[in-house]
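Undergrad: Presented below are the structures under discussion, each in the form of structure tokens.
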Structure 1
Amino acid sequence: MKKHLKLTLHGDVRHTGVRFSIMQKAYQLAITGNATYSDNGKKLIIHAEGNDLPLKTFIEYCSRGLFELNIEKQDVEELPPENFPSFDLIG
């Protein structure tokens with residue numbers, strides 16, 4: 001069953017290549033959605049839609065501290081599906 005999760009990573013998360021790496025992983029796992037920075041790079045907000053197992057793998061990948069990010073806190077929220085057509089980088 002397709003789900004839509006919003007993952008918010010808080011901390012020092014603005015680094016070159018992070019969102020691109022997340023986008024590549026999304027393509028590999030057939031995840032759609034988007035990624036954007038918020039609060040001057042103190043938050044990385046990721047919307048991800050996909051089936052249960054690939055989505056779980058994707059969230060774990062994003063949460064484990066890519067590029068040695070200093071993730072202080074993470075929030076995961078389930079939202080109604082939006083049927084994103086692809087995975088995009090915003091901003």
Structure 2
Amino acid sequence: MRDKANEYGDGVALSDADMSLLAKAFETNGVLVSDDFDLQNMCLKMGIKFMPVLRSVRGRRDWVYRCPACKRKIVIKNDEKVCPVCGTPLTTKRE
């Protein structure tokens with residue numbers, strides 16, 4: 001689940017508890033109840049049903065990792081948040 005979140009660019013914002021909730025909802029084809037926008041965004045991307053308690057995201061947001069030094073778009077394979085080319089810490093941008 002963490003790999004999928006990193007692929008979508010949401011890995012930084014989601015905790016281990018968030019990952020567990022997403023995995024359980026995905027495995028059971030259940031409904032995730034949360035007001036957390038990052039969780040709701042991942043649900044939209046993965047086709048998981050969710051129900052907000054008070055507030056809901058307005059639409060799907062896609063995030064990418066970018067290197068501010070060499071301007072490359074980076075796909076993260078693990079939790080390391082540095083550019084594999086130049087070693088600069090990565091930033092996230094809405095795509």
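Undergrad: Say we calculate distance in nm of label points 7 Å out along Cα→Cβ at positions 31 and 63 for every structure; which of 1, 2 gives the highest result?
TA: On the way: 1: 1.1; 2: 2.7.
That would be structure 2.
Undergrad: One of 1, 2 was used to compute percent of Cα pairs over 23 Å apart, and the result was 27. Which label is that?
TA: 2
Undergrad: Can you tell which of 1, 2 yields 26 when relative contact order in percent (Cα under 8 Å, 6 or more apart) is derived from it?
TA: For relative contact order in percent (Cα under 8 Å, 6 or more apart), the value 26 is produced by structure 2.
Undergrad: Could I ask something else about it? Determine which structure produced the value 16.0 for mean count of other Cβ atoms within 10 Å over residues 39-46, calculated from the coordinates; the candidates are 1, 2. Mind dumping the intermediate values first?
TA: Working: 1: 16.0; 2: 20.8.
Among 1, 2, the structure yielding 16.0 for mean count of other Cβ atoms within 10 Å over residues 39-46 is 1.
None of the figures in this text is laboratory data; all of them are computed from the coordinates on show. Since we're looking at a predicted model, the values are computed, not measured. Cβ atoms are built from the backbone, for glycine too; each structure is taken alone.
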